[in-house]
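Just so it is clear, none of the values below were taken in a lab; they were calculated from the coordinates. In this text, all values refer to a predicted model and were calculated from it rather than measured experimentally. Cβ atoms are built from the backbone, for glycine too; each structure is taken alone.
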Structure P
Amino acid sequence: MTAAKPGVAAGPVDSGIVDRVRERLARDFGGRGVPTVEAMAAAIRAEADGVLGDTDLLATLRYLQTEFVGAGPLEDLLADPDTTDILVVGPTAVWVDRGSGLCRVPVAFPDEESVRRLATRLALGAGRRLDDAQPWVDGQLCDIGRHGAGVRLHAVIPPVAADGTCLSLRVLRPVRQDFSSLVACGALPVQVRDLVAQIVTQRLAFLVAGGTGAGKTTLLNSLLGLVDPAERIVCVEDAPELRPQHPHAVRMVARAPNAEGAGEVALRDLVRQALRMRPDRIVVGEVRGAEVVDLLAALNTGHDGGAGTVHANSAAEVPARMEALAALGGLERAALHSQLAAAFHVVFLVSRGGDGARGLTQIGLVSRNSAGFVEIIPVWLRDSGFQPSYAQLLDRLTERA
């Protein structure tokens with residue numbers, strides 16, 4: 001793994017000059033873009049009034065660049081291709097997840113005010129506000145540094161955040177692992193390789209379930225690469241993560257409202273638009289709200305082979321999770337179970353092991369019990385292999401064939 005680099009700029013930096021330069025740049029560039037290097041250097045010279053030498057001027061310039069450009073002291077962490085999450089609590093507690101769990105790194109901010117300034121600037125970059133009247137923000141940034149990926153931003157400031165400004169950055173790099181790569185690394189066991197491929201190619205609709213960071217999007221992306229090249233896939237996401245290796249995949253991304261509360265494009269709206277785009281398969285990157293109602297309606301109107309991901313800690317929890325989401329869209333429990341049973345056939349569960357490795361741990365069959373409610377019957381478990389219900393899944397695949 002790449003070693004973390006301390007985030008505080010090295011070299012002598014006069015805090016008085018820095019404050020005056022910051023005020024000058026705020027007056028000159030407030031709300032009108034990011035100061036250029038030349039503008040920063042000119043402001044330092046003007047405020048220093050000939051006191052700083054070249055070395056001190058360069059150190060001050062580098063320090064100010066971390067204040068106005070990119071992610072400041074977090075830039076080196078974002079540049080690491082293994083980084084998935086960066087969590088900051090106050091000026092000295094910085095944690096990073098590089099795929100094997102969180103670990104604390106020796107990166108620090110000069111003070112609490114520096115963390116707050118970075119959070120406020122990133123919020124503005126996401127078109128949102130972060131101040132005493134609105135002490136938290138949830139938004140999405142385009143590339144904010146050298147890492148070549150989007151970033152999902154969440155921040156909370158004091159006094160709501162009692163221990164100092166809390167900043168959470170989720171790096172949204174497009175997933176690129178294909179089906180064969182997941183098999184090769186063991187994330188998708190060879191034992192079920194052919195079965196999983198058959199589920200996709202025979203156009204059974206499926207959900208990929210799992211916890212945060214378990215690899216749901218990675219598995220979904222690889223499975224979409226198995227779809228017949230003659231089929232048209234329309235993907236709908238709230239963040240641009242899916243990039244299937246397929247010649248006819250159309251991607252649409254939701255948009256959050258701006259600082260004035262206008263311009264929002266909801267995931268539910270995009271699902272409805274997807275229906276007008278002559279899709280062979282509709283895919284929702286993450287089912288997390290009322291859009292589940294429209295997705296179920298779409299999959300019950302002749303769009304076989306649809307797919308999506310959903311947060312759940314086990315396959316058995318998927319029906320309850322879908323109930324909760326459907327309630328947001330005004331769909332009653334009985335109607336939800338009726339549509340869910342007709343829309344989806346299979347649930348793939350992905351989990352993160354104790355060693356941090358992620359992979360497929362369960363395949364479940366969507367079935368209805370005697371009361372008419374949906375339940376997920378285990379077909380295959382990573383620890384114990386195929387279950388008796390495997391025969392039922394084979395029957396469904398035979399019918400599709």
Structure Q
Amino acid sequence: MKKTSPWAWIPTLYFAQGLPYVAVTIISLVMYKRLGISNTELAFYTGWLNLPWVIKPLWSPFIDLIKTKRRWIVTMQMLIGAGLAGIAFTIPTEYFFQLTLALFWLLAFSSATHDIAADGFYMLALDSHEQALFVGIRSTFYRIATIAGQGLLIMLAGRLETVTGNIPYAWSITFFVLAGIFLAVWLYHRFILPHPAADHPAKEVSASGLMKEFFTTFTTFFQKKHATVAIAFMLLYRLPEAQLAKMGIPFFLDPIEKGGLGLTTEEVGFVQGTVGIIGLTLGGILGGIAVARGGLKRWLWPMVWAISLPDFVYVYLSYAQPDSLLFVNICIFIEQFGYGFGFTAYMLYLIYFADGEHKTAHYAICTAFMALGMMIPGMAAGWLQEHLGYNHFFIWIMICCIATFGVTALLKIHPEFGKKTLKS
């Protein structure tokens with residue numbers, strides 16, 4: 001049988017991994033804000049949508065036992081496409097908030113399951129050389145999905161709001177477009193995804209054996225050296241960003257008299273979803289290069305400053321409320337560039353802590369704590385903002401940076417970790 005080129009499916013698979021995550025975590029925020037949901041409600045309820053990514057290590061072992069990774073991928077993509085279409089149908093209804101939230105839950109669980117299956121399939125379908133070769137490609141197309149969802153689709157919704165004068169109708173069309181894109185990807189993958197010989201259910205593993213291994217994995221994670229410090233770092237390093245991620249978009253959209261910047265939906269799509277993502281990506285690339293040359297320990301504190309100090313642009317924007325879109329773009333680019341650079345330290349520490357026996361499972365647990373660290377503060381962010389106002393809320397964000405510095409000060413990292421010269 002002729003082998004399917006990885007170029008035929010890796011870009012589309014990781015585009016399909018990124019798009020529903022953006023829909024659940026970002027597009028939902030903008031949509032609910034434009035449909036009149038309060039900051040308290042939208043932050044709390046969309047915060048809960050992070051839960052599937054928090055608890056996905058709990059069901060990831062069963063994906064090895066039931067069916068193939070390929071079957072899981074195709075099935076989840078079909079469910080995601082149907083869920084997106086369902087959101088499009090329910091937006092114009094009287095009970096749109098409850099109905100769309102239920103469908104976003106379906107999307108969130110389907111997307112988290114798709115992530116597990118896609119990453120497993122990537123390792124099964126490619127040899128070690130190909131895995132290394134395509135790791136940059138998969139990251140690039142995940143970022144492209146982010147720009148497409150957080151940027152282009154939100155800009156499309158903004159344009160439709162202007163043209164039709166009907167906000168629910170504009171968002172309904174936008175989700176129909178998104179559903180169409182995803183169902184096309186699903187159909188493509190039904191025929192194009194390869195059938196690796198290694199992709200088969202692990203029938204030889206008994207249910208009791210699986211549960212024993214499952215509990216062993218969790219036990220050994222919490223028994224690792226400096227586990228308490230590591231968990232505190234995973235939960236608190238991004239405490240400021242967890243709250244900014246929920247309230248940044250409402251701040252852009254709220255009118256001047258309510259303390260916001262009064263941007264249109266289309267402008268938010270460009271600022272946050274295009275300029276911001278470019279800054280985030282460039283910061284991440286530069287962070288990776290820096291650590292490769294000097295090691296994580298050397299660059300740890302510059303990265304802490306980079307992820308914290310640029311948050312001050314929100315304090316400035318909330319007081320100055322500039323009417324220059326160019327100036328707002330520059331501020332958000334700086335903030336997102338700093339976040340991308342500083343986030344490198346976070347991700348590399350997760351890899352550093354997970355190293356050893358059960359490294360794959362332990363890394364999955366680390367990412368669950370990472371999602372939990374974003375979920376809980378984000379849920380409370382809307383309530384805090386409505387009680388403090390944007391000015392004082394963003395000052396509170398700067399105060400939260402103390403937690404970032406505090407947990408970083410407790411870390412113990414080998415000075416050679418991250419350097420290109422390190423022999424693994």
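Assign the value 22.4, calculated as Kirkwood radius over Cα pairs in Å, to the correct structure from P, Q.
Details: P: 23.4; Q: 22.4.
The structure behind it is Q.
Which of P, Q yields 63, 35, 15 for Cα extents along the principal axes in Å, for residues 200-263 alone, as computed? Walk me through the intermediate numbers first.
Working: P: 46, 29, 18; Q: 63, 35, 15.
Derived from the structure labelled Q.
Using the calculated result -10000 for helix-only ellipticity at 222 nm (-39500 (n - 2.57) for each DSSP H run of 4 or more, over all residues; to 500), pick out the matching structure from P, Q.
Numbers: P: -10000; Q: -25500.
Corresponding structure: P.
Taking relative contact order in percent (Cα under 8 Å, 6 or more apart) from the coordinates of each of P, Q, which one would give 25?
Details: P: 12; Q: 25.
The read-out comes from structure Q.
Out of P, Q, choose the structure whose coordinates give mean count of other Cβ atoms within 10 Å over residues 104-111 equal to 17.8 when calculated.
On the way: P: 17.8; Q: 23.8.
For mean count of other Cβ atoms within 10 Å over residues 104-111, the value 17.8 is produced by structure P.
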